[in-house]
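Colleague: Structures incoming, each one as structure tokens.
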Structure P
């Protein structure tokens, strides 16, 4: 079928059609978020169509990985259906349409986000550049989510990619915000399962964990000797923290906060999907640049380059739905009578371990909530487990959203990113387990 499609449409036309479908899918998702009667599966169909048009141009490794994800996810769905599970075709088609729409929306920012440094100015390097980049992606990421990674990452990228050290700073600095940020998807998911959690108690242990994560990253990258993959910290090129460079993230952060305060029912992901294109178009008008011409250039240029991201995210969505259906079919109650520090630590370690196997923490959170709630656990303890497993698991898991995004956008293999982060995950897991025991035993926290 695809061979017939490719024979009828030349590559240039397929790329043009794919760009139009990607833009249309994002617009449909935004329209649905604004209350128009457009279900997410319509956007999903457009994304699947664009992925089919761009499939032939993908790297063989990415095509192989996407096919494996599709086959495993499809097998799980088929087995679950055979056991009587109810499979929702619309949800299957919709997949990761929301996350993809956010990535498309963030691409609009490239139309107005130009480096503010002079050509003759030396880019910041060394330990201070590492620290400033780590702090910037963490703080902005805690508010505007994944878009901060790509605003800063695209600024750092040379020849379409970033270095190993830059990738680790961006990934760890961003995912560490999951420990505490109320605007993070991790917090929204965790509080949906543990709604009675105390944010004050939670922050007293989770914010120090986030700080430990940033300090650990800075320490590891500063002390590692240079070899094939490691570069000395003196050569680290960081994000220039000029006022002009922070203007766009700052405006976006304020817009997201204002929108979230006005419409709290919208997720941060949804808010960014709406605000990034709107803010970009406003800035284009202010700069007296033709918005239609800019969007047309984006549709023909950057959007057709998202084939890798489309294939990986859509395939990962099928896998995630398949695993969720499989686990639900096999689900049962645990032989436990309480949920204390030991049980919480085992739950955390199991979730991170499953993340290394490619299972997103959100699946584990949903399953853990279903089997643990009958034990009437401490909701703050449960939230700490969920947030910590998200923060550590997504930075390390090869199929997490951010690592797949780095593979699709910057060409870094997600399994290599996992290997780079294993020591970080091990040390952070020791600290998380210690925090769990502190939360359950220290007077005033327990």
Structure Q
């Protein structure tokens, strides 16, 4: 028995691990990865001798998949310090409001520190508008701008979404990005304010929101692959997929490989190409998912460099430097403040660059990107210290955009794949871009493959 897993990111690695656990040591599992390394958007590198993540840096600890898998693998979690996040709002740094639903407030008081008086008046008036009637999915930005005005979106919602999707509210769909809010409206909440208020607990939870691994999230993939024991084929992009009677044939690096089942854990464009001949409806649906590119500039500053008393800062697309030019960075993470295990030796800071549809500084070479990010850091914090080490990591097409109707696209793709025996999908393009969501898709895909090959 032979199962082929295509894609060596966390989804593919978690799927291979689940397949091995379910199938035992007998079957062969081959893990194909087009690049020269495993891990996908989890990348842990050496920066000034310290292990540091230049892709995803953490995952939601309030979802069970990431926490549960780490415990199952015997990996210890660490959690952020108590340092608060900040946001650049109207040219002023302010604490990130805590009692909102992805920036959508349950009351005007929640966002008083980031909005002007006029914008606060719009927030206060939102419950008096005609009730929200959703029906089909809608663009989140259009809905929020209609109900609250532009300022709430530009100063708060967009910066928050930019950190998750590298895209703004205007291009993202409500039902896929804030599903709990959509569900509250479907249940009859008369306004966005009322819907958000009903979802925000009266007493904030004391449980950590995020977690990571002290050795970097790359160790998660390392451990999964160690236990899955697949035949790893690096630098072997799968370029074609064919159904041959009751089996599969993959073409990888010019070589034909037969398999009993295939699990695709690749970005939407790659899945679209591979599925064109075997599940054309799924291919067409995945072809409608757009992608955003970004880059992470990881900097190690000299020991003793004083960081702001914050875990980081978010920067909206409409914010401007003192000279009127836009910021190159969309966010900074003050990692040595945010993560206690990184609060020794060099001072670690990462700047994120790139928004969907607005590549901006991504057109520049690495040296220019570093120069622009350092200038932004100096403007925001006054820090001008020369880094002792810098690593630039580019993520071309790294983040799928969950546009209006995304859930319908995914449903179409999954229903079409379900009709093809021995085929399954996993990955960030489906039900969430975070690590726990990717693990959840991997678990489901592995279960589908297991049910096919064990009969």
Structure R
């Protein structure tokens, strides 16, 4: 072959490869307050999630996926900035996205030429912190609100006793009375995907961040009746509550309305998956489903709770496994084997670097570096070079979710939790005790001390606040 032909052939090969492998679309479905056992494919015998199960059967299901914080705002901050919330929290429970300090996943994709979309719960600030100011071209019902006042339109009017919200979700004033919010957000996402696929000429990065299954616990009546009938046919539990920290924790999944809420979310997932197939983009769209923390199962007062995370301990607000573990499913057609379970511990801090590596785009300069890409783990089972995870809760809510000021470290299978204001340390071996029932702190003092020292070093390095600030609200 003559030398002058070689560059032309290489160029032709590169162009052909580029045409054969367009940049993938990404659809990220984030469900609020969704517990690690709130799907049938994760072990629930009450809740029915056939479409999420279908997603898992065609992708990867993580069995030890963690959040960076067991409550909404700090967890979402970590997901969308790639930074551990302890770096920005101070004594606040709610670090917002600040453009001078942070960069978001949306910015990474927008800068790379993607069409970006955010629908639903943002809760990371408004004004200059609004998602349309930090990387998302189109937003729907995304603002400062942490929950809707009602899941039935009008969404600005509370139907649940005592369920007020300082900030109402905005932008859905045209909703016909009685419309169900979960259905509306699904439809808005379907419309964006349809329009983007047919007219923009760009790949898309779309976030559907449901307000469900957060309180208020409200669902369609016919679905509630269905689950009431199902519950009536199940054996009655010997006990429903157990003592936990500053309050108590639910032992069983027995809320028919919550089950109906989950089914509405699942129905929407099915509509989205079917649309990707109908539009012919299923094979070039990565779909990720996750939660922002464990299910609402624990309380410090007489508030209603939603679910149980058992056999994992406790729930939302707590640094026990029930508050930190979530469902995480990734479907990446042609790149990841279908029906795979991965037991390697991972974190939602890993989503930002994973998304950008999947798309082959750079991270913005202000993006965080507290997570690692999971691409090698997804594609080849090669675990990240990391064996330590950290958590810090400087804003406990003992009178609401029943949690205490606390910090935690997991190294290998050992997990240590410190409760400084209670002068208490607990140590668990998660390999044999994922329910954290056998405290080994006195039996294994050397390991207890080593982990405590590493936890102290980490807290110092990130500037974690050691002055607890209690917030006595239900949200």
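The numbers here are math on the coordinates, done by the rules we state, and not lab data. Keep in mind that what you see is a predicted model, and the values were worked out from it rather than measured. Cβ atoms are built from the backbone, for glycine too; each structure is taken alone.
Colleague: Among the shown structures P, Q, R, from which was the value 2.3 of distance in nm of label points 7 Å out along Cα→Cβ at positions 50 and 378 calculated?
Modeller: Values: P: 4.6; Q: 2.3; R: 2.8.
That value comes from structure Q.
Colleague: Also: Identify the structure, out of P, Q, R, from whose coordinates mean count of other Cβ atoms within 10 Å over residues 274-281 was calculated to give 14.9.
Modeller: Details: P: 21.8; Q: 18.2; R: 14.9.
Structure R accounts for this read-out.
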